[in-house]
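Novice: Below you'll find the structures, each written out as structure tokens.
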Structure 1
Amino acid sequence: MEKLVYGGDALGRVDGRVVLTPFALPGETVSVCPEAVRSSLLRARVDSVLTPSAKRMEPACSYFRRCGGCHYQHASYELQLDSKKDILREVLRRIGKIDWTDEIDTVLGDEWGYRNRTQFRIEGDGIGFREARSHKLCGIEACPISSPKINETLAVLSRMMRDSRWPRFVKSLELFTNETEVQVNVLESDRPVARRFFDWCAESIPGAAAGSLEYRCGPFLFRVGNKSFFQVNRFLAQGLVDVAVGGARGETALDLYAGVGLFSLALAGRFPRVTAVESGAGGVRDLKHNAALAGLPVEVVQSDAALYLEKVEQAPDLVLADPPRSGLGKTVVRELIRLAPREIAVVACDPATLARDLAQLLAAGYKLKNLTMIDLFPQTFHIETVARLEWT
């Protein structure tokens, strides 16, 4: 096998055909069983590892390989990081025609127990995740990448599911935690869930939060409602803020896709005027509350980022954007180029859309100053990147 590729597979070649298979590592010789064959591509599963890599590890989780949540538990953490940086460079080169040869800085936290937010599927009496490459449920008793509080709550929920009071029409739910409290959110249900279910959760689950949950990150306390987004790594949220905000200073800063204000409050300590743009009503309510609690003068605007930018006439000194997986998109990039702010910081969770957006910004006259990989998702293929650009 030659390398790991985005999506979690290892890539190799046989008889002139590319082979993609999970759970193999670079440098290994493996025996595979074909699962899908195309003219130039073979998807397969590993039958046996004939020549194992020195960086192959024993997975820490008994559900690994069956559960679809993790992809790299069989690889040393050093190999995971090196592979992610190689993948980031390759995607930037292939999609964005960006040949980044400088160092990619890394910010790391604990490899295990890092998730403060986990979504679970429910079928019958089982709770867990989708099986890898399947819609079947992989029932679990614990998840080693989730926080201790999530695992404690998962055990309680498993007991509650054996009770006749459990609503059998609930299909998925989400647990969001700080260090002592947990928010239980129903994500999918065949019919509305009665208030008494949440009252039962409050009685049965230690630290069950009613409504919003308070989350401390650095010097700030954030209220996070059940409809609001917050970073999922309990160890690296502040590290992400430090990298994204960096040493930037000036008169005006614009925070796009601002959520509950994770970046906005940090920016308000450096810029006299900060505008935070968020489309979700719940996030806007939380953001206003959090700015007021911190005593910081953040202007909060509820709007789609593209629609807001189209109305802006004067460029801010800094634009910080943390878009969804789909990236900034054509309109936002076009408006950023029109405004030409002195500095742009992009927080990206998908290398492909990052490469697409960066290519357009660089072609318009921006210079890519540095790239930092924040490893928010150890044991998985997911890559979080902060790209800082300056107007030339």
Structure 2
Amino acid sequence: MIERDGHVRALRRLFSNNSVIVLLGPRGAGKTTLSREFAQRSRSNSYLFDLGSAADRARLEDPELALSNLQGLVVLDEVHRAPHIIDVVRRLLVRTWNPARFLILSSIVPDKLRQQFESLSEYSANYELPGLQSAEIPVPQANVLWLRGGLPASYSAGSDSESFEWRERYVRDFLERDIHRLTANAPTARIERFLIMLAHCHAQVWNGSELARSLGVSHHTARRYLNILQSAFIVRTLKPWRADLPRRQVKSPRVYFQDTGLLHHCLGISSLRDLERHPRSGASWEGFVLENLIRVLGGEDVQFYFWAAHTGAKVDLIARSGGQLRGFEIRRTSDPRITRSVRSALENLSLTRMDVVHAGPESFPLGRRTRAISAARLHEEL
């Protein structure tokens, strides 16, 4: 098992100021494992309720009675299966005396459940657990992580074929079990087709009308399907940064699979050899690096964007924090250089820095406000 002590420490820090931590992330990312590890290290009593278990749901048939006198750490796993319990937790927190802390886990967050989590905001903090990131594995295994993705069971499989088969089961289970919890009237086969179509649009600007035509639905329905996949942490959308410039700028978001292993499954890529030869290889690597950048740079006060002009100038990722903008160009090359896009971004976007993340082994300066950063060293350089 891969130790993820940094996440245990992060939960401990958050609990120092909050009574509730809402632990979110894709199914299979390791939330249950992390919660049990955290409970084992807790100095107080701990109570674990798996709401995917009929026995534990029976224990919580009267949730207020079951939870009201508990002291210590209460873990509520798969709370999306019994969202009414969130309202009970909120009522317990309003009490003057509340001896329990709550660690609430969910792998899908439809709009109604998100609103319930927001009702806890006075007492809670959210923490998203992603799949494994580059900083958590040995550098020589980076290509394995890129191919298989960061879901621990996929990454740790005995072979590439076993990993691919695991992801096949994962996608099937998601389509058969989770989709109906996110929407009542979306046919599973259509969502599967949409997922595969979206994989071919990975790292591209969202074109809902084109996808809708191909799928035979309205563009509103296509957008709803996209929201479903976002609610399950399958994809993320990156908003465009709007600069005060006379040139025409892209106004639609970009779409990325959060896990390249799931992306590669949808593209039928099962080996590094296939990946290197695939026409979407460059886009896949861009998404892989971008996800790692977001995890390294992320914080409560950091927002992420991209920027693109219709002239072709672009910035793959902009991190905004404290009124400052830092840009990144992601290029799968071992010979990074200052491109026309980099120059244009530095001149027009008021960036404090514009760095180039590349596939080579070394990091080095490219200019006064520009550095070539090895993708293998992101967690050291940033």
Structure 3
Amino acid sequence: MVLNDMEGKIAIVGGGISGLATALALKRIGLTVSIYEKKAENSRTGSGIVLGSNALRALDYLGVLPQIQERGISSNQYFIFDNHGKPITTLHSEQTVYPLYTFIHRKDLIDILLNALSDEHIFYKKKLVFFTTNHKKSQLFFEDGTIVKTDYLLACDGIHSAIRNQLFPDKHLRYAGYTCWRGVLENSYDHCLPFYSETWGAKGRFGIIPLTNNRLYWYALKNGEPNDTRLHEWGTDELLSNFSEYHHPIPTIIENTLDKDVTRRDIYDLESLFHYVYDRILLLGDAAHATTPNLGQGACLAIEDAVFLAKCAEQDKHLETAMTSFEKIRLARTKKVVHESWMFGKIAQIDIPFICSVRNMVMKWTPASFHQSRLQVLQNLTL
């Protein structure tokens, strides 16, 4: 169906998970959008993605859950170990329709969204330089000289959003205090655990996530200063030396990963915004509420955003008022998730051995139901 007063042009800047999910959600209610992505077509890279049950529920609304389940691995368990391999705490779920987690390669998720959307309105190599707006229409200026006029502008251009930086130049990224290496190991059968796990120790944190096709996604986090040149030069040799005393299979995983298959970046989130809407411009996903990866909720929140925008538009019958409704619904939840993720990271990244031991002991003594209830608050989602 075509909603009233929505015949104007809708431009989405950013063709990642947020932009594609938003386009698909709007397509399902009869709206056509144009997507402008700065990267070249078929240049998708990346590592693994953790999709919580809240994201799976939203992906079900988008009609792509069967494809996600086919190309991902689901688990109802999550373990935290100490560096010797002893369990600190365990989370589990009895859900069958929407499991606790589904793990999928980022490229696979992008491909699924693209296939559901079709690429007829996606324009690649379109890097936004700046935009102008007169409160009703916006004009987009791209690096290649392209100029686009649009009635509605949806900013899905990520943590370094050019649109957000122009609208809210006083809002800055906040360094979390640690850097992260990510890798994908092929032919990982001998090293892969059949569940999601993290290992916490004084020398850093290490996560292991199974993927399909005998692949394994891993990540390592270590405290450091922002733009720490020493850590930026670390490859697998340095990581192996750092984690050499951690339990099996962590050293083996690092040893078997090629340097070319490892990426690294400092971890940031975004200072809370008071608004996601500016006239007919709306921020979504990381452009609005970039979070640390500690709870695996970054992509999940972006997918949630897409669905809630579509549902608000369907209810309000007008995209401009739907944007305001969306903001009222999403501000509190996204702020809470960003805060919870930040605090979780502070606890997980403790690097003083004695305090690590105390933390681990407290977490072991804390009833699993407490951790379970906090997770349910994050993952419970009513559409």
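Novice: The value 25, 54, 21, 0 for P(r) over Cα pairs in 20 Å bins from 0, in percent was derived from one model only; which of 1, 2, 3 is it?
Specialist: Details: 1: 25, 54, 21, 0; 2: 26, 56, 18, 0; 3: 28, 57, 15, 0.
Clearly, the read-out refers to 1.
Novice: Comparing Rg/Rh (Cα atoms, Kirkwood Rh), for residues 304-343 alone across 1, 2, 3, which is largest? Don't jump to the answer; show the numbers that get you there.
Specialist: Numbers: 1: 0.93; 2: 1.00; 3: 1.10.
Structure 3 comes out on top.
Novice: Suppose you compute Cα Rg over 2.2 N^0.38 Å, for residues 112-167 alone for every structure in 1, 2, 3: which one lands on 1.23?
Specialist: Values: 1: 1.14; 2: 1.62; 3: 1.23.
Label of the source structure: 3.
Each value in this text was obtained by applying a stated rule to the coordinates, not by laboratory testing. Because the structure is predicted, anything quoted here is derived from the model rather than measured.
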